[in-house]
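Enquirer: Got some structures for you, see below.
Please treat every number below as a calculation from the coordinates, not as lab data. Because the structure is predicted, anything quoted here is derived from the model rather than measured. Cβ atoms are built from the backbone, for glycine too; each structure is taken alone.
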Structure P
Amino acid sequence: MSRRAVVIGGSVAGMLAAAALFRSMDEVIVLERDELPDRPAPRKRLPQARHAHILLPSGRDAIRELLPVANVHGRLLASGAHEQSMTDMLGFGPQGWYRRWPTVTDDLTVTCCTRDLFDWTLREAVLGTTPVVVRRAEALGLLGTDARVTGVRVLAEGLEEDLRADLVVDASGRGSRVEHWLEGLGVTDVPTDEVDSGLVCASRIFQVPRGAEDFPLTQIEADPTASRPGRSGTLVPIEGGRWLVTLAGTRGAEPTTHPDAFTDFAFRLRHPLIGQLVSAAEPLGEVSVSHSTRNRRRDFEKAAMPEGLVVLGDAVAVFNPVHGQGMSVAALGALALSRQLRQTDVTAPGFARAVQRAAARSVSAAYAISTSQDQWFPEVVGRAPTLVDRVLSHYMGRLARVATTSYSVSAARSKVATLQAEPSRLLNTELLVAALKGPVMEPLAGPPLTFEESAFVDSMGPLAV
């Protein structure tokens, strides 16, 4: 008997879910209501694509396991994507500048490119190496009962039809209507959590100036402990000899679309380095602004979900985009689906729940990282910090201060930030002792630039701190 899987959504989570399914199903159909571009280009209903994106090493490795033949990472690099070691980037945190370490390991290397390039490369890899089919149609609702989902009601070419499936995967993103659809089946017990700092992101692309071709990924973090609105900025080297610069401000310090205000905002970060860099670069387009930045999680793994339905990617949780977690969490969720398919049949009792629980591990880690910062900003909407949160925040602050002077502590924090280790790993004995002892060197007085980077920055005049 032929078995069919239907995936709702043709973006990152949907394509990776399809990649997880094709070996176990006779037919895998991806439903996408938008026309997908045949090149790296913007898509409708994906405003976050205009902002900075990075692929964490955990996401890269998950994609390698899902698509071992397609060589997605190699395709990205061949198209101009950049690789950057997290221990060799320029980072300014609340506790000061992080040192740069010559040690470069694959497990601490992120991939930098536009979201448009990533989406197109992944889509071409999946559709070119698997029998997955994309069908232009809109999902209208779920078929079945509160015990089992049996398909999707779809609208295609103006006609409605019932599309039967042995498994439905909702990967339709932050605009998913799966909770509403579940209510129609009688499922109403999905726990939800939200932390909203009112963050607004503003992004602009620049031509890299002559002499700055090798300038690294640069990040100026907000200080969540300063009792004032947070401002942050990220400069990401992307394909085509360009920089994608994303500035972000929490409620009370929001950036705007005005071009002159963009550079001014960059200069008013906690350090003016990014402002100095963009002031010397030629802008290649207008400023794009997004307000869809809240942290929101739906704990489907804790609900009485019907069999035959799995929810992945942004349909489960969305995070403050400053942390660059979304694409990697989607990849790890698809990997959880793939690994469960190797153990049990898709129609076996408990299959969907097992996938949902496994996927929730990376969701929980990313959500903890993101909300542990955002909950401290003024006028945040959502749950208030508890006493435990305050104790952990104090400890993490001390650990971050040590990380500015210690490779081992910096690498340990990076492993957690890249979703390769659980946040609880930061509470092991070695790191507790390191935090207790304090920094092993004096803090840096300024950004740790190489000779070539210093020469470029000096050519623009002194940094006004």
Structure Q
Amino acid sequence: MKVENPTLFIIFGGSGDLAHRKLYPALFNLYRNGYINEKFAVIGTARRDWSDDFFRDTVKESLKKFCEDEKTVDEFIGHFYYQSHDVNDSEHYIILKKLAQKLNDQYELEDNRVYYMAIAPSLFGTVAGHIKSEDLMTKNGFNRLVIEKPFGHDFESAKALNDEISQTFDEQQIYRIDHYLGKEMVQNIPVLRFNNPVFETIWNKDYISNVQVTLAESLGVEERGGYYDGTGALRDMVQNHIMQILAQLTMEKPNEFTSQKVHESKKALFASLKMLTPDEVDANFVRGQYGTNQNQTQISYREGLNIDPDSETETYVAGKVMFDNDTFKGVPFYVRTGKRMPEKSTRIDIVFKKEVKNIFPTLDTDAIKENVFSIIIEPDQGYELLMNGTKVGMNFETTAFDMAYKHTNAQLDQVPEAYERLLINVLDGDQTNFTHWDELLSTWKYIDVIRQKWDETPISFPNYRSGSVGPKDADELLSKDGNSWFWQG
């Protein structure tokens, strides 16, 4: 049953790309589907000197490809208001407070507020501090802060940022978005693990040989060079998205699926993350940077806009992550993410042990394959299971075959965007699919060891062609353990 939560959304960075590309379409779909209705309002703030009407026109433009019903769109954007705002100017927060109170009374919002920071992380603390000092937070309704990644640049900067924000908001009010946790197939992982005895029984070191997580992108850095060249794939993808996927795959079964219990399981899981020493980094992690493709029709990373021509920023990472707990001790979790790979694909491949005594004398033992269970997250969505059997006919020969289930196009049309799911969670006060500080603390400490070692070690880039599956060292990372990547593009 849909219950509207009256809410005022205050979006810092309301004129920006993130707001127009993700937030406004997500809010519009919530409006169309009845999750927000009459009792909501949006204040967009930014430095630009816009009027309410101009702001509404920009929002309307961002919704063109989502809806042709102009009446519905006009009704929706009628709830939008704009304030030109300097985040460093206390007077502007006083004006914002007056507008917020006016809209609270006009739309009967019950003093409920969501503060969304679609701005540079360096400004999070400044805005949070002014929200407190200028007394924008309400006394009776809820006050919830939503922040985007990157949450810090390393452990020290993440801690400093968290300390600043925590002066105003407590942990129960902070929603750190990782949009991968809003994806349909990622949210299905706990249900798959804990509601199917066939998987729950074998989801451990006794049956699993290794787990492979792939986040492959076919595009390059494109227009993001200015941001990306100071970040790299390790910080941009591994520290957050990949680590959160690993948590979904490996956390212990909570007593109940509530935000508190799930985060307790995640905290324990990340506490068991086997930290690397600097001397162990090269044996467990590989980095790469794309060059041009074989036909020289695509530019290399270093030739991109706003990128240092001698840049040593990695666009590819592969690594072996281990956990020191009873369930997965000794099981390697191989992870990789890269740009300019053969195709876009986000998937998890769980490779089971090949400990089969062949009792059939006429079958070729070498032809028996490991069972592999694959969770396909995007662009397709579904599951595949590689199994062993025999070829049709009289010869009784071994063959491997797939059992597969994929969402139909009609089903995919019904899948909400990640931001829609996560915004509903914010309105409901459900932090299950958001990242807690305890988790960031552990993952940043893990990533910092790798980053510091790489920063001290020169490397010859580029080392993989655009359109390939990455550098050869990534294959060797698995082959020295007697394993190989299941997905080859």
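Enquirer: One of P, Q was used to compute mean count of other Cβ atoms within 10 Å over residues 33-40, and the result was 16.5. Which label is that?
Expert: Q
Enquirer: So percent of Cα pairs over 37 Å apart, computed for just one structure, reads 34; which one of P, Q is that?
Expert: Matching structure: Q.
Enquirer: Looking just at mean count of other Cβ atoms within 10 Å over residues 177-184, which of the labels P, Q belongs to the structure with the highest value?
Expert: Structure Q gives the largest value of mean count of other Cβ atoms within 10 Å over residues 177-184 among P, Q.
Enquirer: Relative contact order in percent (Cα under 8 Å, 6 or more apart) was computed and gave 17; which structure, P, Q, did it come from?
Expert: Q
Enquirer: Determine which structure produced the value 2.7 for distance in nm of label points 7 Å out along Cα→Cβ at positions 217 and 401, calculated from the coordinates; the candidates are P, Q.
Expert: Value 2.7 for distance in nm of label points 7 Å out along Cα→Cβ at positions 217 and 401 corresponds to P out of P, Q.
Enquirer: Comparing structures P, Q by FRET efficiency 1/(1 + (r/R0)^6) of positions 257 and 425 (r between Cβ atoms, R0 = 30 Å, to 0.05), which one has the largest value?
Expert: Q
Enquirer: Given a value of 24.6 for mean count of other Cβ atoms within 10 Å over residues 17-24, point me to the structure among P, Q it was derived from.
Expert: Source structure: P.
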